[in-house]
Structure I
Amino acid sequence: MISEVVAEYRQIKAEYAFDPGIFNPDDPKVARLKEIIDTKLSQADKTILLLYVDCQSYRKLGKKLNLSHMTVRREVLRIRQIVLNEFEK
């Protein structure tokens, strides 16, 4: 039973392993996302985005920024919505 759980976990982990080729700058979607981040986000939004990518935790980022985790979550979701709206245009 335990070995089945471990095997399933390892399979899931392998499926979601980081693939450096996924962010190929020649890909038009990646270029479009980079353009949106560079032109449509404020410096504060870019900083929040970079810090969130670094720690992947609302609580950890909240501690770094001396904010509540809910405030950080709201800001990350707001930034995500800006990027998605611009990407769909």
Structure II
Amino acid sequence: MDLLDPEDLAFVRRFIVASGSLKELARVYGVSYPTVRLRLDRLIQKIEVFEQFNTAGEVERRLRGYYAEGRVPEDVFRSLLDACDKEKEVDK
């Protein structure tokens, strides 16, 4: 949870206050149910990435989280991930 940005934490809080009702969240945010569902799915993916790569550095985990959210294009993600890997090799 410490890697989630304030916007994600606010979403989680509202989700809890809404008793897990995606329909209520859609109403609160003024968006459609599928939009809220997509946001929740991406947040779940982001958390799963953080947990799966918990031994990776913070930069790599954040990069993977942004990619899971769809905020980073695949080519940029791959390029930056390669740079992270090369940096790890230099540090060894």
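The numbers here are math on the coordinates, done by the rules we state, and not lab data. Predicted, not measured: the structure shown is a model, and the values here were computed from it. Cβ atoms are built from the backbone, for glycine too; each structure is taken alone.
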statement: Comparing volume of the Cα convex hull per residue in Å³ across structures I, II, the largest value goes to I
message: Going by mean count of other Cβ atoms within 10 Å over residues 8-15, which of structures I, II comes out largest?
response: II
field: For 1.3 (distance in nm of label points 7 Å out along Cα→Cβ at positions 48 and 80, calculated) the corresponding structure among I, II
entry: I
Comparison of I, II by relative contact order in percent (Cα under 8 Å, 6 or more apart) - largest value held by: I
